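The next part holds the structures, each set out as structure tokens.
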Structure P
Amino acid sequence: MMETTATQSLVLKHTPVRQGHFLLSSGMHSPSYIELEPIVQDPVLSAAVVQALADRFRAEQPHVVLAALGPDAILAFELARQLGARVVFADGPLGKRSLRPVFKVQPGERVLILIGVIVTGDSARELIRLAQAGGGRAIGVGVLIDRSGSRLEVGAPIEALAVVDLETYFAPVCPLCAAGKPLERRQE
């Protein structure tokens, strides 16, 4: 198993942080956006990073790894491969996601949720609800980077490979909006 500090260093080394004014998929605003693309573009790097999550959840014997489409889906596919599980994808914007038509969670299946970057926990909660709707049981949430700034309760234990402290703001009190900086929408 990869040492936690080595894993965190590996993740942070390959996830550049862009600066600007970003609308995150959580609805929060931030001057910083974490890019997962350098990890998901490299199959060897993806496998190495995901190995640490696989090691942390292997004893739970998940049947399914569930993630939203986008960079998380690539990581989920690799995690499922390493765990000998199926992979299921959700599609749509936050708050309106549904499982892709041919993807199902069966009653009694143990489901591991994969989130690339967690901010508010809303994506994890939504994916857990989708798993439960099919009769599955969420056994955990594997996260590459936790930028929430707090201990989140999402309905299953969260295991994060790296934790970073980056500012986020609710839209009505965003100082970047008040300063008139243009907003860029990013799916984090």
Structure Q
Amino acid sequence: MEDKPQEEPQEELENIEEVVEETEEVVEEIDETEGLKLQVKEEQEKYLRSLADMENSRKRMQKEKHDSTRFAVENVIGEFLSPLDNFENALSFVHQASEETQTWAKGFEMILTQFKDVLSGHKVIPYTSEGATFDPHLHEVLELEETGKHADGLILQEFVKGYKCGDRILRPARVKVAKAPKKETIENESEENNNQGDN
């Protein structure tokens, strides 16, 4: 009978060891499951990032294509502006021509109107500069005139119309701009006026 009590603790010890081993296996499985869950979550995040990158690339490519097409159209339209101006200038002298020429000119004026309609259909519009203040983004100075009669930077004359499409300038207006006279010039004019007054 003495052997039985020793066998029972031995069996209990073996049972405990089995339970510990089973617990360790369960813990390992839980750890493995958690690791797999973490790995799945990381892969999902990578997948979502890839989708977002792909969508951003698609949008960027669409925008670049749209911009490229728009700039190409604007450049072609820009090349037609000078001949269009020449056409318009030629028609401005029609009132001096014979009656037969004036009849022909009416047909050409209708064609000119169609050209202008095509331009406005592409949102290309001319802008007026005469009387406005010089803006280097909108105007190209061809001539400066020193004068005290007009404000500095005032556009006195427009030689060539400017055109824009939306906020983009297709061709700047070519203009003559007023410039304030230098102080030396003002003093010389004052002295000349004084000398003339003395005579």
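Just so it is clear, none of the values below were taken in a lab; they were calculated from the coordinates. Quick caveat: nothing in here was measured; it's all calculated off a predicted structure. Cβ atoms are built from the backbone, for glycine too; each structure is taken alone.
Values as computed for the structure displayed
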read-out: Distance in nm of label points 7 Å out along Cα→Cβ at positions 22 and 118 - structure with the largest value, from P, Q; value: Q
read-out: Of the structures P, Q, the one that 26, 14, 10 was derived from, the read-out being semi-axes √(5λ) of the Cα gyration tensor in Å, for residues 14-85 alone; value: P
read-out: Structure responsible for 2.4, with distance in nm of label points 7 Å out along Cα→Cβ at positions 38 and 94 calculated and labels P, Q on offer; value: P
read-out: Value 93, calculated as volume of the Cα convex hull per residue in Å³, for residues 46-109 alone, assigned to which of P, Q; value: P
read-out: Parent structure of the calculated result 14.1, given that mean count of other Cβ atoms within 10 Å over residues 78-85 is the read-out and P, Q the choices; value: Q
read-out: Relative contact order in percent (Cα under 8 Å, 6 or more apart) from the coordinates reads 14; which among P, Q; value: Q
read-out: Among P, Q, structure where mean count of other Cβ atoms within 10 Å over residues 30-37 as derived comes to 10.0; value: Q
read-out: Origin of the derived value 2.2 (distance in nm of label points 7 Å out along Cα→Cβ at positions 62 and 102; candidates P, Q); value: P
read-out: helix-only ellipticity at 222 nm (-39500 (n - 2.57) for each DSSP H run of 4 or more, over all residues; to 500) from the coordinates reads -24000; which among P, Q; value: Q
read-out: Per distance in nm of label points 7 Å out along Cα→Cβ at positions 54 and 126, the highest-valued of structures P, Q; value: Q
read-out: Structure from which 16.1, 51 was derived, Rg and Dmax of the Cα atoms in Å, options P, Q; value: P
